[in-house]
1. helix-only ellipticity at 222 nm (-39500 (n - 2.57) for each DSSP H run of 4 or more, over all residues; to 500) was computed and gave -8000; which structure, 1, 2, did it come from?
2. Work out volume of the Cα convex hull per residue in Å³, for residues 67-114 alone for each of structures 1, 2, then name the structure with the largest result.
3. Compute FRET efficiency 1/(1 + (r/R0)^6) of positions 147 and 243 (r between Cβ atoms, R0 = 41 Å, to 0.05) for each of 1, 2 and report the one that scores greatest.
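Laboratory data are not the source of any read-out in this text; all were calculated from the coordinates shown. This one's a predicted model, so the numbers in the text were calculated from it and none came from an experiment. Cβ atoms are built from the backbone, for glycine too; each structure is taken alone.
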Structure 1
Amino acid sequence: MQVYQGFQSISENGRGSVVALGNFDGVHHGHRHVIALAADLAENLEAPLGVALFDPHPRRFFAPEAPAFRLMGEHRRNRTLESLGVKRLHVLPFTADMAAMTPEQFVDQVLDQGLGIRGIVTGADFRFGAGRAGTIGELERLCEARGIKSAFADLHGNGADKVSSTRIRKAILDGDMKAAAELLGSAWAIEGLVQKGDQRGRTIGFPTANIDLGDFVRPAYGVYAVRVRLDGEGEPIDAVANFGKRPTVDGLSELLEVHLFDFSDEIYGRELEVEFNSFIRPERKFDGLDALKAQIAQDAAEARRLLSGLSGPA
């Protein structure tokens, strides 16, 4: 999959796509329905299949102080899009200038002159342009006048309605990773750099990789059976993770701590992709490090058992 940043100075090799346009955070079932319709239109027009999305997410642009809400990291998103047959990804910078564009300016400057698309597919509830003034009816009219084919996905008819992202975030907040995976089409995962911590885990026999979740939506505080990829590559490593404030050691800030099974390499500064598979128990305070160590051993055994059930033929 070829990734293009921006919509200006796109080479001829990057023009002429049929694009699915939206935010695509999480690439959930609703998004996949839009992409599937775009794939059908691309096949009919004998054009490459593309996706165009906004970065940063408009929600973050308009509400910079809003709570963390991100569902999927860039690397996992791109792998997922590529697995769906997407050949070109156009990352559109959502700036003050873009936010101020009228619907006609957006179609002219971004879609037509910029990306040079042949077709476009969005969800039936898509709005665009300054003040979200543009409707799909206006998008269809503006595109038709410029020779661009359009189609619109009725997400309600697909069983994945417009609140799918909200439902996914609620499932994650509740620690219901099974429901989140069903809505997403795959297990929910975060990406983050391993940070230096106080190394307390080493002293009790359970060294951890510490990760700040940044703008990712927060899961329920507690312990999870997880799988980890280093730098988003290679075979996953089974692990147990705790997310919370670590009340036993008087922690003050939220932190994800991941203990990788049968692994001893130095990984500070590397990026981990942590895939949440099962919730084990809520976070709680213990009477000292010995009690915490005993509980972590139980949690690790339970995580191994849960993850072993995911192995074998699909």
Structure 2
Amino acid sequence: MPAYPSRVVSGESRACWIEAPGRAAIRSTEVCAPAAGDVLVRALHSGISRGTEMLVYRGEVPATEFDRMRAPFQEGDFPAPVKYGYASVGVVEEGAEALLGRTVFCLYPHQTRYVVPANALHLLPEGVPAARAVLAANMETAVNALWDAAPRIGDRIAVVGGGVVGLLVAWMAGRLPGCAVELIDVNPSRREVAESLGVAFASPRDAKPEADLVVHASGSAQGLVTALQLAAFEATVIEMSWYGLREVALPLGEAFHARRLTLKSSQVGHVAAAQRARWSHHRRLALALSLLRDPLLDGLITDSAPFDDLPEVLARLAAGAPDTLCQRIDYP
């Protein structure tokens, strides 16, 4: 067999790996110089998913979902050790001349420098700063949920769960003509953030009933029960939460059938069915990035920490951290 030349090493990189459920560490690795069609990216920031990434960190991905839940540039296999993540913002340092020095978003894990195909990158639109672009993956999820939900002009919309995705859904829905949107959460600190986005806030006890459309994004079984209780006759409840290994019990023997409710899942892995014939994943993510121009969205990034602290940050988030929305990681 012919001998192939080895790739030239471009330097050292460091990445965060989940070594075992509930334990992460920083590993060093060598990064090869980009081949034709590839680029080398130096990370500036990354974001942590409070939903899926925490399930991965805790080792709660069901064995049946090991293949479906793989991130685009994941290394290792579930449950661990695994390098996981999908919200990296960086600057191109090597590769195609047209991309050199450009700031980009990539669905890449938490790593200081990495090589990817150039077509895996998304240029940040004008007016979207790198520090805010870590919200892109969450915004893409919120866009897909509203496509699945298909709200109508004038709808009364309830969003149960005031995490980053729920707040983004509520913010976009509130910009639809005539729609009245209410965000429902058990954490009263979410009120200030919701109102800064122009969205009404209520506790579950005070939420308005008879919603035309309900979006559930709390990640808790009780939140889904609340969502069903708020739905009006023949309304649709969009379920965005993913529970991993947890089982969820629902009161489907109460008014669920008499009110002819529809419970529908929404998941970002596939483009919503109504858009799928015309929209690629790449086009959808470009849309999500373009929607991040509003400086109000900076209020969703409540915490930041240096890359070297990432293992401790993951442990803190997994333990609760109820007042943290988006956790941003900043790179040296």
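1. 1
2. On the way: 1: 119; 2: 84.
Comparing 1, 2, the top value of volume of the Cα convex hull per residue in Å³, for residues 67-114 alone belongs to 1.
3. Numbers: 1: 0.25; 2: 1.00.
The structure with the largest value is 2.
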